[in-house]
Structure P
Amino acid sequence: MKFALYVEGYTERALSSFLKRWLDPRLSRGVGIDPVRFSGSGDYRKSFAQRAERDLNSSRLIAVIGLLDLYRAGLEFPPNLTTDAKCTWAKAQLERQVGDSRFRQHFAVHETEAWLLSNHEIFPVAIGLHLMGLAVRPESVNLQQPPAKLLHRVYRTYGREYKKVVDGSALFGKLDPNRAYERCPHLRMLLDDMLALAKAAGY
């Protein structure tokens, strides 16, 4: 048995090994996490419920974990919601479309790159020093200039581009998941949920 991890793009495919590095030491045996890539958040919203129903009916899965960047979720939120309330509202909306408790929707606040900001030491030195002040509360890097746009701007300041797929994947390989867990509450909710599901399945 394993998890299916629904993601919206290529960078997020690197997350399976990152999540396993936190989960596996806490389980009696390693758990599989298979990424399922959608072509952006629009394709995700259009296709995830049908895909989840099919996968949960035909595969030996612990659960399907949906992961969207809150920044790109493309949902029409009720007015005046806080970030936490947006996540709670959207989670309920998307899980209701699947109607199976083995589907769990989670959000990266405000993008998965926020998790990278939890440790400035994984970046080239000059860039890391520029980002150091964000490490304590990386999920506070919000919709005004979301994390990936921030990284694009900072990298250009130092004479190169931030390549989301290449750089993002390499940085997730360096990132200590324990550091990110401590500093990113919404990542913590995702990992705690997966840990509880895996233990309930006998891992």
Structure Q
Amino acid sequence: MALNDLVIGMTGASGAPYGIRLLETLIRAGRTIHLVMSPSAVEVLRQETGRRVDLDHFRLSDLLGAAADEAKPDQVRWHDHRTFMTGIASGSFLTGGMAICPCSMGTVSAIAQGASQNLIHRAADVHLKERRKLILVPRETPLGVIQLRNLTLCAEAGAVILPAMPGFYGKPQTLDDLVDFIVGRICDQLGVEHRLLRRWGEGVEKG
């Protein structure tokens, strides 16, 4: 079913573990994933996780390690960021939404201005014009006026701005808990069931 398809973009902001965990979660949820990575995303991935991905000879195992074995054949569909000759570049290709995780401020700027310089930008533009869910997960601090204005333009166009700001009310014990909080909130927006986080009020005694 087309609405089972989700588009995931990974760009050059810090936060590669968020993108990896999101992909793992969507695979386990049985969703079909259309994946696009920018060259900067590959560099950040290597810096933050030690994993090396070759964009010209993509292998899911290079990105996800052993978790790639959980993916069914053709469940994760790789798209070259340089080509527009693929379904997700067109509004006629139906999807259930898109998330860019992590989302660099350069990508935010391109989306805000409608500058489709690569397939990630174009797919985001498609989701906005078709009024489909687009989730941007920036990881930047502090935010200057230019970044704030660009984020505002994206929000006004219909994007969900979901900064990588994990909550602490669930009493996280590990870094994985903090990553899961953000990934869980992304899944909430995409309508994907999960048990990644403890929600506000769960396990709290009534006063």
Structure R
Amino acid sequence: MAALRPVVFAITGASGAPYAVRLLEQLVAARRPVQLIVSSHGERLIRTETEFADSSALRAHIGAKAWDRYVTRYDDTDRGAAPASGSALNAGMVICPCSMGTLSAVSVGASRSLVERAADVALKERRPLVLVTRETPLSAIHLENMLRLTRAGAVVMPAAPGFYHRPREIGDLVDFVVARVLDHLQVPHGLVKRWQGEAPGKGPRR
């Protein structure tokens, strides 16, 4: 069944490791199988922006039992792994965070690594591909790559949290972005209160 198919989850070198950790927590909590690929720059990112020194520490944080049941780790250099083949069914792919270098490579179908090849597979098989980009400002080249990927069927989702839910701490901002990612992957969650619209007569004053 499609609901039981794994989510391919790649972590690359753009700033935003807290988004990646929180997303992984939520996917495991939702009992969704995860095919995890961490690039070499993604590994350094996790060490730099979180308290986790390596994947073993991240496994301990998630919970060894849950990790071993739901998370399958793949080496980014292994272009023969399951996510590299269209015949290996999955529920789609998310790259979170997605560096501009990865965005560029995916936009031209470079497929030099497992991350890039898995994203290429998602596009050619018409599966969901969510790219959680984290860069500012954006150059014309970045924008052109985003447009090319959007036209190819990907969802480009900059890590730009909203404020209408009145966040009180960094975790609230992280949850806002992760909630949108989970929505696009069709994974149920209760991270944030959904917008219900303003009550009549309660709109902003002008």
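Derivation of every value follows stated rules applied to the coordinates shown; laboratory data play no part. Note that the coordinates shown come from a computational prediction; the quantities given were computed from them, not determined experimentally.
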Q. One of P, Q, R was used to compute Cα extents along the principal axes in Å, for residues 79-166 alone, and the answer was 42, 30, 20. Which one was it?
A. R
Q.
Say we calculate volume of the Cα convex hull per residue in Å³, for residues 63-118 alone for every structure; which of P, Q, R gives the highest result?
A. Q
